[in-house]
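Values quoted throughout were computed directly from the atomic coordinates according to the rules given, and no laboratory measurement underlies them. Computed from a predicted structure; not experimentally measured. Cβ atoms are built from the backbone, for glycine too; each structure is taken alone.
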Structure I
Amino acid sequence: MVRLVLSPIGFDERFLLRLMFMYKIGTEEHKDVMLLFRPDAPHQDPRSDNVISQLNKLKELSKLNVEIIVEKVKVDDFWSGVRKIVNRISHVLEEVHPTNVIINLSGGMRVLLLQLFVGCILLPIDAEVVIYREDLSGYVSFPISVLRKLKKPPECMIGILKVIKENPGITFSELARKLNLPKSTLHVRLEKLIEEQLVEATREGAKLKLSLSPWAFLWV
């Protein structure tokens, strides 16, 4: 299992170190890869150099099985930078064929974060996006596929989401009764909501219990 980490290099190594520990990067038999992007500027900030140095020290001291690749990206030409990010990620994907891709959107220059984010949206990859709080007291994560198809559902779907929000763990039969909908109609709509990752279905015995995904709360 090869993990590929995509991340900007900021001025504080804590975000990347936290991610490495959380996902146990470099601890498996197969070599993981960290593809890191830093601003291409005439005067490089020494804090970014320090982050790279700390990561390499950790790799050596802990004997981590990870390859660290650093790429410079022009932040003063937004779309040129995005193109370079897309091309570089595509090349690495062809080389290593990762089983998991993790995108860290924490701790870097805002323009570079946005360039990486746009580049990953444009690529046909399944990846997990991770964003840490500034004080590292918590984080949010979600599949990038959610963002590619994120749009407001029609009102008939929002009605279903509202009932599930008010009744987490509701069963299919209970939902049909509360909505006063034929089960065949509800089945079609619910399948669409599950496909779009707005509703999560968990089987408990013979019952299928329904709840909202975190991003479904955008609409209800």
Structure II
Amino acid sequence: MNLKALIFDIDGTLTDTLPLCYETLRETLFTFTGIRYSNEGIREFFGPSEEGIFRKHFPEQWEEVLNFYINYYNTNHDFLPWKLSGIQPLLLRLKENGYKLAVISGKGINSSKITLQKAGLTDFFDIILTGKITGPWKAEAIGEVVKQWGLPPSEVGYIGDIVYDMKSSLQAGTIPIGAAWASTARYDALVEAGAHIVFSSVSDFENWIFTRTNQS
């Protein structure tokens, strides 16, 4: 295995923002329905981007609901601990060593931009693809990025924190790498989903990838 490019998820991988996503969707739904959903209930809405969720469930006022969501999400980045230590230095070192880097996330374009910009990560990536209003498409998106790079899938790693990430990577033929370093990570679930390898810390992943780089 000779990895030349890496694709990253955002929430739970580049940033510890999955709790903020849950909280933002919970507050948005409560504001417009009066129902306060549990995390399990929130997960039932996942799949499409935020715009897709609100178009489906609030067809007459989805723009108002989306604006509320984005404003809440943006504001609360300033109050919750969500940055992950070591991510910026890792990405800088990867770029300096010639790795191609991309982001693929199921979240919408607006919330993706907010998180990447506030974390100071946007400029590290050659390609940024985000969620669709129609539903999940991560495996397809991975395939598009691999095609743009002109690399065989076996030379591309996808780093993500949930089962869906690992399955999407396998479906696209890339190398699934589990990121179990955020507060919401489930190490065993990533292993069971077929991850090639799983890391509990950013530094462990960094040591692994650059040990391989130095050996190649």
* Structure fact -> The value 26 for relative contact order in percent (Cα under 8 Å, 6 or more apart), derived from one of I, II, belongs to structure II
* Asked: A value of 3.1 was computed for distance in nm of label points 7 Å out along Cα→Cβ at positions 116 and 164; which of I, II is the source structure?
  -> I
* Asked: If we compute Kirkwood radius over Cα pairs in Å for structures I, II, which one ends up with the highest value?
  -> I
* To do: Could you figure out which one of I, II the value -0.70, -0.76, -0.81 for log10 I(q)/I(0) by the Debye sum over Cα atoms at q = 0.15, 0.16, 0.17 Å⁻¹, for residues 100-171 alone was computed from?
  => I
